[in-house]
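Values quoted throughout were computed directly from the atomic coordinates according to the rules given, and no laboratory measurement underlies them. In this text, all values refer to a predicted model and were calculated from it rather than measured experimentally. Cβ atoms are built from the backbone, for glycine too; each structure is taken alone.
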Structure I
Amino acid sequence: MQNIPKMKVGIVAVSRDCFPESLSVNRRKALVEAYEKKYGKGDIYECPVCIVESEIQMKEAVADLEKEGCNALCVYLGNFGPEISETMLAKEFSERNNAPVMFCAAAEENIAVLADSRGDAYCGMLNASYNLKLRGVKAYIPEYPVGDAEECADMIHGFLPIARAVYALKRLKLISFGPRPTNFLACNAPIQQLYNLGVEIEENSELDLFEAFHKHDNDARIPAVVADMEKELGAGNKKPEILAKLAQYELTLLDWIEAHKGSREYVCVAGKCWPAFQTQFGFVPCYVNSRLTGRGIPVSCEVDIYGALSEFIGTVVSEDAVTLLDINNTVPKELYNSDIAGKYNYRLTDTFMGFHCGNTCSGKICNPTMKYQKIMARSLPVEVTNGTLEGDIVPGQITFFRLQSTADSHLRAYVAQGEVLPVHTHSFGSIGIFAIPEMKRFYRHVLIEGNFPHHGAVAFGHFGKELFEVFKYLGAESIGFNRPAGMLYKTENPFEA
């Protein structure tokens, strides 16, 4: 996967001056040893500066972290810790490097330490959190941030996907080609929250894209891309006559990304795909979108800016391909009764079909087939609707999620874990039968009540914990999730049967 940052977390131990500095230093060394034993080297750096209530040492630690190329910070309370200099460190490092920060603290190891070498970091973490708030510093603090060396090592490793997302968003350019299709207000995208998140956006017209596409007529690289597409599709290549145009379009997007990345390191795209796209370009872009997304460069459909942003977050968190799907249609009772009931522990209302025209990458589809787009072909010649990738989505664990700005620029999110069932959909497009516990209530009291659009990002695996923490760090005002039975939503009728 490309387009994903590699994180190096600098670990800085801190010590209160009325505690022995060696207590924090030795605990830091044990933490690093535990991490490298379990997760290997490369993700972390042990800063030799232990900050003992000193702003000068804080500066020395920041300089050392920067010299060593650290792009994330773990402030480790080996004892109570100096609440001023340790939070100054977090502020200085995060602001200078536009980088994420976490805090964790040492637990007492055994009975013997209680007599003379107690660290009291359990107490110090409270003062650290208070001071972070005073300074307006955002930091990731694990659900239970106090532990022994092995437990703190796990916390730091769990910080990596969160750090990747926060770090990458600060260096992301979101490129759009619009405007969104008419009668499609669901993907309304106020851009203020993008700037608030540190994301740069470049908005272009569909005509700009059309011009760039024609500048790639007869591009010498087209045959090589066609050959790569043929290899990927194999027997699923049902429209070989369109591959040259699709290859030309892929090169157009990749060249645009390279030429317009500017000062940013990472890119995602919100693309146009209808209504004029098919008749003017002569194909649909779904398969190309799927190929780029499969490499780590998400390309959303229908100029869905926050859909592309959500896909990018899912990509850097999971370090895997994601997709964007409509929360689309119910599963017929006939299909539920024949293939799901009694075989899987889900009610009918826990299930639904996630669908899009054909933007899911081939690696996440069973028997992918490149053909024409059936819905568009109802009103257009089939030959201008070629280029969609179809097939049932691979079964397994998934996380459905989205980060969205409301029309009045409030940032909201949702996360729900579930699975794609190994059940044939009997339908078309990139599609799967999804099962999410208590989906009926989640659908009503999060998706509808929260005014979320019909597009949801899908990560292949359970990443709810990481995504929830990312959305917290980013400042989402609310984060919906599929609450278990008995845990009512704010708007849920308690008298509902």
Structure II
Amino acid sequence: MFEQAFKNIDSILHTDSGSATELDYVEQTSWILFLKYLDDLEATKKKEMALAGKKYDYILDPQYRWDVWACPKGADGKLDHQKALEGDDLKEFVNQKLFPYLKKFRAEEPDTIEYKIGEIFSELKNKISSGYKLREILNIVDGMHFRLYEEKHELSHLYEDKIRNMGNAGRNGGEYYTPRPLIKTIVKVVAPKIGQKIYDGACGSAGFLVEAYNYLTENQAKLSSSQMETLQKKTFYGKEIKSLAYIIGIMNMILHGIEAPNIRHMNSLAENINDIQEKDRFDVILANPPFGAGIGREIQQNFPIKTGETAFLFLQHFIKILKAGGKAGIVIKNTFLSNTDNASVSLRKLLLESCNLHTILDLPGGAFAGAGVKTVVLFFEKGAPTKKVWFYQLNLARNLGKTNPLNEKDLAEFVELQKTKANSENSWSVDVKDIDQATFDLSVKNPNKGEEKKLREPGEILEEMRKLDDETNVVIQEIRKTINN
């Protein structure tokens, strides 16, 4: 239905000087899609109110509605070319009137459309430099609809493809796209239930929240109206600091069926974790927080364990904001398990003492397209100390990459064995009392693979090289004697 439409939009953006990368394509497509979605939502609400004998109050003023500025229609239902702006007139209207108007929307609650409008357009800008090309894109998007389940379903799949391509296009692929097979596996293991509050404090394109929604709706025979209401308004919560990721996350959730996603445009790490109260806590946390050093001291002051590593601050945030008895599945760099710096040791100690770290999934290199780091997934429950950790090392007979990505079959054995935490060639258990109590080192050491040959010290290697050189010189001297004789 819409695949060719997306391709046509990308082709137009590719020839426009204002959009240079795949990231720009998704960003520009997203704000236009959002306004079309808003128009369809208002049309649906108006119809519902009319059936109830009530009048509907539009969110947008008349001149800023889709069917007035974007695609006005004639009596025949086709585009009215006399009224439709194009060229410089269209570009001027969008940049000088539409965007400033939409930026003014403000609302306290993030699960409202008004909040979404204000946040999305407060930092975005129209990058499409040609008003004629913008007219072409508006005409294409006008043919997309968000009213039927089938329409949203197809759009959601196509949008996911765009997010994946965007992740592959950037150097930091994992920033925008966590492999969906991995997310689905994490959700299966954590197994959230309807009625629980699910949170991702670094939600990016909202992949974890989307897959949690899919899991909850697909694993129920039939949802009651109250259950659907709970899923729509009281289940999924996220925070995202980056403007582009924020709008992509919003659109991704909308396309998957959440009308007004409860995602805040903010920095989760800016909150002092000592200020988190019981009412702020969540039952389930699913996340792949960003990796990297360089967090300033002013942010580090919000945490008892000071560190410049972003992911380590997020882990503290997640432990604090998780309810007692709550469950989490968190992706983190594998160096977290073995680093000997004070922050890493203190954080492992905190995790093991305040939570039951029952499972660690060790992923191979290449699991994240465009990201060079190796990762593990930590599964834990808050409220009781860890006594035993079950490890699973994902060993594949192939190298992972963009053309050979991770799939659900790769992770099927892990999901099955994790239910009973059984030992196998790829899995084993470690008693916490047996690990080093000074460093709390949790390095992945598969006992079934045998000891890897220890790398020799540099001095040892140099000494052997010297001996080999001496032996070579002796041989050369013998050869010379033979020749001279």
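For distance in nm of label points 7 Å out along Cα→Cβ at positions 133 and 421, find whichever of I, II sits highest and give me its label. Intermediate values should be presented prior to the final figure.
Working: I: 4.5; II: 5.6.
The maximum falls on structure II.
Starting from the value 1.07: which structure in I, II was Cα Rg over 2.2 N^0.38 Å calculated from? Please list the in-between numbers first.
Details: I: 1.07; II: 1.19.
Among I, II, the structure yielding 1.07 for Cα Rg over 2.2 N^0.38 Å is I.
Name the one structure among I, II that distance in nm of label points 7 Å out along Cα→Cβ at positions 29 and 61 of 1.9 was derived from.
On the way: I: 1.9; II: 3.2.
Of the options listed, only I reproduces it.
Given a value of -14000 for helix-only ellipticity at 222 nm (-39500 (n - 2.57) for each DSSP H run of 4 or more, over all residues; to 500), calculated from one of I, II, which structure does it belong to? Display every interim value, and only then the final one.
Numbers: I: -11500; II: -14000.
Answer for the origin of the read-out: II.
Quick check: 22.8 is what I get for mean count of other Cβ atoms within 10 Å over residues 85-92, calculated from one of I, II. Which structure matches?
I
Here semi-axes √(5λ) of the Cα gyration tensor in Å, for residues 181-468 alone was calculated and came to 30, 24, 17; which of the structures I, II was it taken from? If you can, show how the numbers build up before the last one.
On the way: I: 30, 24, 17; II: 34, 23, 19.
The read-out comes from structure I.
Can you spot which of I, II the value 21.8 was calculated from, given it is mean count of other Cβ atoms within 10 Å over residues 269-276?
Numbers: I: 21.8; II: 14.1.
Of the options listed, only I reproduces it.
Computing distance in nm of label points 7 Å out along Cα→Cβ at positions 317 and 381 gives 4.5 for which of I, II?
On the way: I: 4.5; II: 2.6.
Value 4.5 for distance in nm of label points 7 Å out along Cα→Cβ at positions 317 and 381 corresponds to I out of I, II.
Supply the structure label, taken from I, II, corresponding to distance in nm of label points 7 Å out along Cα→Cβ at positions 37 and 165 with the calculated value 3.1.
That value comes from structure I.
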